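J.: Next up, some structures in structure tokens.
Nothing in this text is a laboratory measurement; each read-out follows from the coordinates by a stated rule. Since this is a predicted model, take the numbers as computed values, not measurements. Cβ atoms are built from the backbone, for glycine too; each structure is taken alone.
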Structure 1
Amino acid sequence: MTFNELLLDAIKFDEENLAYSVYWLIKNGVVKGTEHSQGINWDLVNHDEVEGMRKRNELNINPIKLFSVPLGNNKHMLIFAQTEESARGHYLNEIGQLPTKIFNISSDMDKSFWFEEKQKYQSLRELRGETLMFPATAMIFEKG
């Protein structure tokens with residue numbers, strides 16, 4: 001895998017620190033984007049500069065996160081949104097009240113569920129990729 005490919009994958013999978021570290025390496029001429037990325041010494045990265053680039057959002061990364069809101073009776077609404085506030089607003093629009101609890105479960109984006117209407121398993125990340133407008137309800141499911 002080249003550094004360019006690693007950068008694209010890091011952005012695709014919401015790995016901001018990795019994306020900005022690779023971007024810093026390429027931008028500062030430490031590596032070329034077309035070089036193979038195996039065996040890089042990550043100590044070469046100036047992490048203070050990387051953090052500054054991340055704060056300035058130089059790569060224009062606006063990750064869509066995954067939030068879970070309990071509905072009661074072991075049911076949960078999963079919401080794709082950029083921020084917790086946006087997810088709360090979406091819940092208010094859908095349910096008519098503010099959620100009492102909301103959890104950022106973005107680390108579960110690769111969990112798969114069976115979708116009867118599609119007759120296949122699909123990860124939440126794949127489902128997010130098919131979603132056109134955010135915030136959006138990903139699904140309502142019953143925890144077993």
Structure 2
Amino acid sequence: MFYTTVQFLHSWWAYLVLIVVIVATLNAWGGVLSKREYRPQDFRLALFSLIVTHIQFLIGLVLYFVSPLGLKNIINNGMGTVMKDATMRLYAVEHLTVMILAVAFITIGYSRHKKKRLSDKKLKSLAVFYTLALILMLSRIPWAAWLG
């Protein structure tokens with residue numbers, strides 16, 4: 001029961017994360033390309049992206065430890081077996097590793113943008129780091145489970 005609840009939360013919260021990060025990334029690039037001033041809504045959108053991404057990371061971390069596809073998979077089958085199977089590897093190793101990197105890029109982008117004084121530097125920092133995070137996220141979403 002606990003596992004299915006956490007899995008449900010993680011799956012549905014992921015839609016929110018993806019939408020918010022896409023919107024924040026496009027907003028930052030829009031600001032960079034149009035050379036507009038940094039606005040309070042840019043700050044709020046970047047912060048909201050940071051928050052929902054970190055919440056998703058925490059839910060995912062709990063899921064990793066209670067799911068038969070996460071750590072239990074490695075313990076039960078051994079790392080060698082997991083690494084030889086693409087689906088097992090995706091859930092037990094790749095998804096976790098790449099999402100940690102994505103959360104790190106969001107965090108770095110947000111932190112760096114706050115230290116910048118000029119609008120173009122603020123928006124560019126958000127645009128670059130959020131884009132990297134988005135690419136990483138999209139690369140390791142288990143699409144078969146999402147679309148299947």
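J.: For the read-out semi-axes √(5λ) of the Cα gyration tensor in Å, a value of 35, 18, 12 was computed from one structure; give its label from 1, 2.
T.: Details: 1: 35, 18, 12; 2: 33, 14, 12.
So the calculation was done on 1.
J.: From 1, 2, which structure was helix-only ellipticity at 222 nm (-39500 (n - 2.57) for each DSSP H run of 4 or more, over all residues; to 500) = -28000 calculated on?
T.: 2
J.: When distance in nm of label points 7 Å out along Cα→Cβ at positions 17 and 129 is compared over structures 1, 2, which one is greatest? Show your work: numbers first, answer last.
T.: On the way: 1: 2.5; 2: 1.7.
If we compare distance in nm of label points 7 Å out along Cα→Cβ at positions 17 and 129 over 1, 2, the biggest value is for 1.
J.: Comparing relative contact order in percent (Cα under 8 Å, 6 or more apart) across 1, 2, which structure shows the greatest value? Don't jump to the answer; show the numbers that get you there.
T.: Values: 1: 20; 2: 30.
The structure with the largest value is 2.
J.: Taking distance in nm of label points 7 Å out along Cα→Cβ at positions 1 and 41 as the quantity of interest, name the structure among 1, 2 where it is greatest.
T.: 2
J.: Taking semi-axes √(5λ) of the Cα gyration tensor in Å, for residues 9-80 alone from the coordinates of each of 1, 2, which one would give 34, 13, 10?
T.: It was calculated from structure 1.
J.: By the measure mean count of other Cβ atoms within 10 Å over residues 25-32, tell me the structure among 1, 2 with the highest figure.
T.: Result for mean count of other Cβ atoms within 10 Å over residues 25-32 over 1, 2: largest is 2.
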